[in-house]
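So, here come the structures, one by one.
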Structure P
Amino acid sequence: MKSEREVLAENREAYLATKDELLKKHEGEFAAFYQGKMAGVHSDKTTLIKKMRRKLGLVKVLICHITRDEPQIRLPTKRRLC
């Protein structure tokens, strides 16, 4: 089983490999990547997340804002509850 970082890297690589094509057709929108492949695109991030949950279930996907800037990736941190 792949680690969370390996999955993230695989999806980020898939985004970067398709970025030029995505910019031509979907600049300013959001793309979801799952298992190294694009799983969906939508103009609204929240709608895309909901669509991915319906399509894939509760799995981790990478959501990228399709812009000419470098993608920013934020990993959730594990917080200890006291």
Structure Q
Amino acid sequence: MELSYAFGGCTDVSASGSYHSSDGLTISDRVHILFSDAPLQWERDRLALEHHVDRVKIAAERALELEEVVLISLFPVCHAD
């Protein structure tokens, strides 16, 4: 919900996936991928975005303390009109 208020919307995609656990086992698990788009200027706003992502990662790790890994990725996208 926070991304909807902050950036105007988001999409949550649920899928089945697998990963290598810290024990070296391959484990099947549900994966949630959350997309959000924001009209920001990468060069100007990158540092602020990186700080925001750091805070989101800490909050997600606290909320999902039983999860082995929380991955947050940030990258620029160019939309063609």
Structure R
Amino acid sequence: MEKNIKGTRKKIEHIIKKMDYPTKKEIWEALNKRISLKEVSKIVDDLEKSNKILIDTDGRTVWVHNPKLAKIIEDEGLKYF
């Protein structure tokens, strides 16, 4: 089951990166409703908590995670998020 969750999380990450500011419902629809909207919502919330995405007041998501930039900031001794 753990593998399925990781695979679903990767698919959701891909959808957020490729779509124009999708909502949780649009992400769920892009997954062809293979998992519950509640599960999509939980994964999206986890991505927000890990600072990989931002969610605006309209519920639109945007991918903001940038490992290269995080590495540069870390190397300079600055705090990233």
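Once Cα Rg over 2.2 N^0.38 Å is calculated for every structure in P, Q, R, which label goes with the largest value? Walk me through the intermediate numbers first.
Working: P: 1.13; Q: 1.28; R: 1.18.
Largest value of Cα Rg over 2.2 N^0.38 Å: Q.
So relative contact order in percent (Cα under 8 Å, 6 or more apart), computed for just one structure, reads 29; which one of P, Q, R is that?
On the way: P: 29; Q: 22; R: 26.
Answer by label: P.
When helix-only ellipticity at 222 nm (-39500 (n - 2.57) for each DSSP H run of 4 or more, over all residues; to 500) is computed for each of P, Q, R, which one produces -17500? Spell out each step's value before the answer.
Numbers: P: -14500; Q: -11000; R: -17500.
Among P, Q, R, the structure yielding -17500 for helix-only ellipticity at 222 nm (-39500 (n - 2.57) for each DSSP H run of 4 or more, over all residues; to 500) is R.
Where a number appears in this text, it was derived from the coordinates with a stated rule and is not lab data. None of the values given here were measured: they were computed from a predicted structure.
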